[in-house]
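Following this line, the structures themselves.
What follows is calculated from the coordinates using simple rules that are stated; it is not laboratory data. Given the structure is predicted, the values throughout are model-derived calculations rather than measurements.
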Structure P
């Protein structure tokens with residue numbers, strides 16, 4: 001299952017700080033036996049996000065995006081994916097929020113979600129390394145059945 005990881009962060013894309021969430025997701029995926037074929041960092045820009053997801057969807061069964069799932073004005077990852085796809089998979093976001101809410105009440109503000117684009121599964125995860133890995137862990141068992 002070819003896998004792509006996209007970190008969505010203006011500051012990381014500008015090189016103001018190193019991407020930590022992408023490498024954390026990579027380590028988790030490698031433990032699952034999911035080969036990472038693409039890993040990149042992009043700014044919080046809807047056209048850029050959509051272009052990269054569309055490109056990766058040609059080669060990847062699983063595309064994970066980390067960052068941009070909150071409610072700040074620049075958190076546009078979910079908006080980009082919803083505009084690009086026609087089939088949202090609400091169970092993924094519901095599980096991620098419910099499990100996270102058990103320990104972090106502010107998790108209710110998350111817009112983490114998943115959707116299908118052609119034969120690719122797109123999963124939008126929180127931007128923190130811990131949040132991204134934990135949320136992916138909550139839904140990991142369902143991923144092989146979705147791709």
Structure Q
């Protein structure tokens with residue numbers, strides 16, 4: 001049976017390719033999703049995508065994964081530095097999760113070096129541009145096999 005993966009994207013990631021491309025790259029979120037969809041298909045996995053600019057909506061989406069998804073890839077974006085509610089939701093659903101970031105958050109501004117949400121995940125991939133998602137998906141599928 002195919003593993004079901006949910007990819008969750010947080011605030012402002014809908015603007016990828018337009019917002020500060022020198023930092024976040026020129027690929028749109030749609031383009032990244034297409035690459036992940038292709039990789040998942042090759043690995044025999046089903047993948048769905050969700051993006052919201054609102055913390056509560058992300059929490060609700062995470063809560064609804066129980067019994068429907070086998071794993072989560074999450075880029076909480078700026079919420080990773082502040083959202084205890086996303087952390088608590090990730091812990092509550094107890095589904096393997098990988099946090100991803102396009103940039104190396106540990107080499108940026110001081111406030112970005114702390115990720116509250118990462119401790120609710122199995123691991124973190126940071127600093128590889130759109131490939132952070134790909135590497136996270138690869139690892140998640142490997143852990144689920």
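Suppose you compute Cα extents along the principal axes in Å, for residues 37-76 alone for every structure in P, Q: which one lands on 31, 16, 14?
P
When Cα extents along the principal axes in Å is calculated, the result is 42, 30, 23; to which of the structures P, Q does this value belong?
Computing Cα extents along the principal axes in Å on every structure in P, Q gives 42, 30, 23 only for Q.
1.08 is what came out when Rg/Rh (Cα atoms, Kirkwood Rh), for residues 21-60 alone was calculated for one structure; which of P, Q is it?
Among P, Q, the structure yielding 1.08 for Rg/Rh (Cα atoms, Kirkwood Rh), for residues 21-60 alone is Q.
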